[in-house]
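In structure tokens below, several structures.
Just so it is clear, none of the values below were taken in a lab; they were calculated from the coordinates. Bear in mind that the values here come from a model prediction, so they are computed numbers and not experimental data. Cβ atoms are built from the backbone, for glycine too; each structure is taken alone.
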Structure I
Amino acid sequence: MSGKILARASAISLALILAACGGDENSTSLGGVDNNGGENGDNSEQASQVAKVDIMTNSPQLGSSGASKAELTVLVKNSGGVAIEGVDVEFSVGNPSDATLTVTQGTTDASGIATASLSLRGDNRANREIEVTATAAGISDSTLISVTGTTLSLSGPNSIPLNQAITYTALLSDSDGQPISGEGVSISSEQSFSVTPESTTTNPSGQATFQYEASSSGADTLTVRSYSGESAVSASQSVNISPDTFSFSSPTQNAELSLTETHEVTVRWEQDGSPVPDGTEIQFSASRGSFTPASGLVTTTGGEATIEITSTTAGPALIEAVPSSGGPTVERSVEFIAEVPAKIRLQAERTQLAPGESTSVTATVQDPNDNLVKNALVKFNLLDSTNGALSSSSAVTNSQGIARVTYTAGGRSSEKDGVTITTETNGITAIETLTIGGQALRISLGTGRELEELSTTTYIQPWTVIVTDTNGNAQANKNVELSITPLSYAKGTYDAPDTDAGEPSGRWTYNEAITCPSEDVNRNGSLDAGEDANNNGTLEPNATATTPTSVITTENGIANFDLAYLKSECSWVEVELKAVTTVNGTESDTRQTFWLSCLASDLAYNESNPIKPAPGNESPYGSAANCATDE
């Protein structure tokens, strides 16, 4: 199964990350009626000095769920590059019905900075791009914010018998995995076999179901589509139609298998409605675990072949069965899970908060062999004199062994380490302390819409970090430490555009099969027990992006730096960029998460000369819709 997400090509990859000149003929915007914030002070003495306006955002991408917002920072300077105070800045957005601008500071402060925030509005959860413009004294600058994360998936059997109506389900969901209802979905069969209905609408669960019936044996491809143009998303699934019936009896699809137990795997094979002869050989293989017998080769009895499987490591596994003499092949996805908590770690995303601010608090649970434990109930307890609160008193660990809650600080300051959060599972505890008191410095991190080609294999993207005090005064000569960490990676392909299906011509179509979380769960850069989800002996994704270790701010409180990464990783890897500075022992930080972008020109498609796109025709992490394999 694969999901064609044109949005990441148009939003992440295409952000249409414009060349350093600020744009090219491949770029697009959502320009339109202005949604204004602030007033332009063209007649002021300060305005007459304005020579340059730079707009940056801390979030080049926003999730399509609308749960987050982008902070906008505008820097106004004179011809000598000196920041100008007291200049009115006007903010505008392409489509006022699509996004809301909230101006938080419409006049530049002592650092020449004006600020606003942008949030999505309405029920539009399609992937798209939003152009935001800042204008001061008639001088403007724009940046693109990409709305991403809406996906369409297709589920159903990969191998089916002839002349039987089989149910398939398409699921449309936003960046938070929440269902999107009321959107149209079209269905097609490459072999023009029967699909009923050929078009439908997603239900309140975001699902669209249909019946598929094949009238001849062989191979076919089912495709579902939703939205159109640059917002178009689609998913395809290859289907093998066999005159035979060959399928798994157990375990069920996506079953959770305990590490402490032995599990039976059974397939059944019938030909012309009758079981195959006893003694027919079936070969089993698995991406994780071991079989009994170890060879994975067993024979049928009454048309069924059964083998036992166990595993010592937790994680997803793909089990495959195929007749030794040739015939239909079936696959089944399962997950081996650890269930005995022995260790717990607790970490807050930020340990220094201002009153009223929030931070994520994460507990990670492991078993005695360091496998990540799933489905463990983790309790959280708060000791806090500032009247702060936790979003929940408990959470259940996921496949990464993680249980997460949110802490929101109260309305007043605490002593150093004056807030204590304790977590417990299975009698094992861990503690994290926080300090509430307002950060001594304010730090902002942002980028425009420029991406440059450093070499034939490498991109660089300019970023800026701005450090001010709480009154907006620039902080010069501050050391800012930088780090970048992979968060997740995508598997899939870039395909030639299917213009008949409404896909935009002139660029390769991004076809995502699946997004997988980074295997480096504890972010220590080394492969630890229980982290190798695809069982290939390496950590995915690669540590492909780099920044300077640190930068020093200028007299304007500004430090510029370049983010460098391989072209082959663009659109395939999501990263977190973090900036930290410290004064008088108090740490201030900010971080941004985004998918590595591609230049629009590197995704251009020419039918007469289809040069391979920069990120390759296939993800460096494979194209199979399963995180348990590196294929």
Structure II
Amino acid sequence: MGAPRAGAAEASLDLPIGTPLGGFSSRCKALGSTSKIDNRDSAYALSFMRSAGIHTRPQVKVVWLEVGGEHLVLIKSDTIYSFDGLVQTISEMLEAETGLDLDGRVVMSASHTHNGPANFSDQIHFYLGGDKFNPENFQRYAKIATDTALEAYAELRPAAIGQAWQKDWDPNDRVYRDRRGDNDNLAVWDDVPPGYDKDPYLHLTRVDDAATGEPIAIVFAFGMHGTLLGEENWMYSTDSTGGVEAVVQDQLDTPAVVMHLQTGGGDASPAGSDEDFARAESLGEYAVDAIMDLWDRTATSSEPMRLETASRHIDESRDQLRVTRDGAVDWSYAPIEYTVDEDGNYDYNDYAADGIIYGDDGEILSPIDDFGTASGAAFCGSEVPLVPGAGVGTDVFPYSGCVRVDFLKGFIAGVFELELDTFPLPLPEDLKAGTTAVRMGPLPILMPDGEAVEDDWLVAFFPGETTGMFVEQFRRRAQAELGQTMAMAVGYSQDHEGYLLIPEDWLVGGYEPNINVWGPLQAEHIMEGVLTMAGDVLGTTDKREDPDPLGLVGADDLRRQGPARAEPRPHAQRRDSPRRAAGVPAHAARAPRQPHRARDLPPGAVCGAARLGGRRPRRRPAPGGAGAP
């Protein structure tokens, strides 16, 4: 326990122009070369089109919290995804500079802009989303993030912190909207209409200076893809979420870090009006009143509280993938027999599944024999196989479109100039998923129904594209299994595993299931690992998890080599029972499949931005009311 302190800082993520933009595989030379504007070359790109300009500079934003000697470093960047190798390197660099134990206490989260620098990640299968790993860009990124975090650390001062929720804050879909029509007839919970629609919640964390009441940081969260500008864009842009951050920033009379975090953004598209760059600002104009109203209503406290953090890599080995829902189900994959020859080619001995996914009552049958691959698979979710003969042992939808990773390795190796003998299968990055859970409190929290309470806040940082049903399932399971009301799930954090869908949602197919590796059980298996970690670890102060228990991040890996560091500089001096309930019912009735609905994105933009409307008066904290020390 201790009184909270906080510091915040931000800086431009100045990676070189010419670095490829992440998010659209069609920018790869082998898959379309969209966004090409000329024949320029770049030392920072290999198989993707090069960036060639700036609309808005990608940012690195940091909020550093300290409570009773416990630290949490929250880093958010305008990039497509996160990478656990980067988290580890930045943690080590910060430890070297500060002398603090920050193992498992550094969280990195991405905005998911599809127009930010990409090739800092050494996850081979995601080279298809952002080009081959570039060590120099990795090191530049690590240095910028570390320096920005150190600035936030130097600014630590007594803080007053509070939180608030608002449900149905964008009822007319002016800011964001559900894009996943495939699950519109899927009924998972008895008290929610089929399809669930977009995740309806806005969350806000208010961090003020305890002495002056001036804002240190505003951290707001809702889910929205960063896809306004489309695949033809060739300029750096903070895209949709950056547009909202900029307009919120305009409301403040004093400098503060304004940070957006993603919740159920995996299946939510940006809405807005106008076109291209102006559309990004329109999102901010439509969102700002709700965000600032919630900020005005958020009470804060500088009283002693707790801060506990746990981090763990969840084992994703195929034989470990299981979903139990606290005893309500028992879903796993059926064993398969296969051989691997000396050249690394897999032979599944004409493996064939029975083609039956559901039982007579619509329940998912287990063990699941339809996912017949030892190396994982991509491109699932469609009726027609992308590559005939490379599937997972069945032609039953949605497994019909799957392509085994062992079949794809030759294509990936050829496109990105990899030696096949350096292409181990399963890929090491597919065997573990980096996660973090944080408990902080007691805090004043304004609940969605308007009730003001004092309670702990539980937030989990997930390594992928958290979808609406996924974050709702996490809230329900955290309530039932941990007694934690309105637990929060933040996506695109710590690592990246692709789309995170609960099994019922994955099995209705569509676009989202085509970008993950371990099929319908992967996402909720990760969720169960986080719930177990939160129950086992949070609530203690002397137990810390090994951030790499499987030994999958090699100590001599190039990605861990940080840039040369200057002499340490002075910084601010350091001052010095969960309960379990019944399982969550989440039975899904089998529903007719919906045709895949393509993402409706505007064409790429190549022109300047227009400003919408006049500038609102800047806001000051409400004196003597919510937010006052």
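Where does the value -6000 come from, among I, II, when helix-only ellipticity at 222 nm (-39500 (n - 2.57) for each DSSP H run of 4 or more, over all residues; to 500) is the thing being computed? Traced to structure II. Calculated for structures I, II, distance in nm of label points 7 Å out along Cα→Cβ at positions 121 and 457 is largest in I.
Using the calculated result 28.1, 90 for Rg and Dmax of the Cα atoms in Å, for residues 49-312 alone, pick out the matching structure from I, II. This figure was derived from I. From I, II, which structure was distance in nm of label points 7 Å out along Cα→Cβ at positions 361 and 409 = 1.5 calculated on? This value belongs to structure I.
The value 1.06 for Cα Rg over 2.2 N^0.38 Å was derived from one model only; which of I, II is it? Among I, II, the structure yielding 1.06 for Cα Rg over 2.2 N^0.38 Å is I.
With distance in nm of label points 7 Å out along Cα→Cβ at positions 281 and 417 computed over the structures I, II, the top value is the one for I, the highest of the group.
So if we calculate distance in nm of label points 7 Å out along Cα→Cβ at positions 481 and 513 for every structure here (I, II), which label has the highest result? Across I, II, distance in nm of label points 7 Å out along Cα→Cβ at positions 481 and 513 peaks for I. Taking mean count of other Cβ atoms within 10 Å over residues 81-88 as the measure, the highest value among I, II is held by II.
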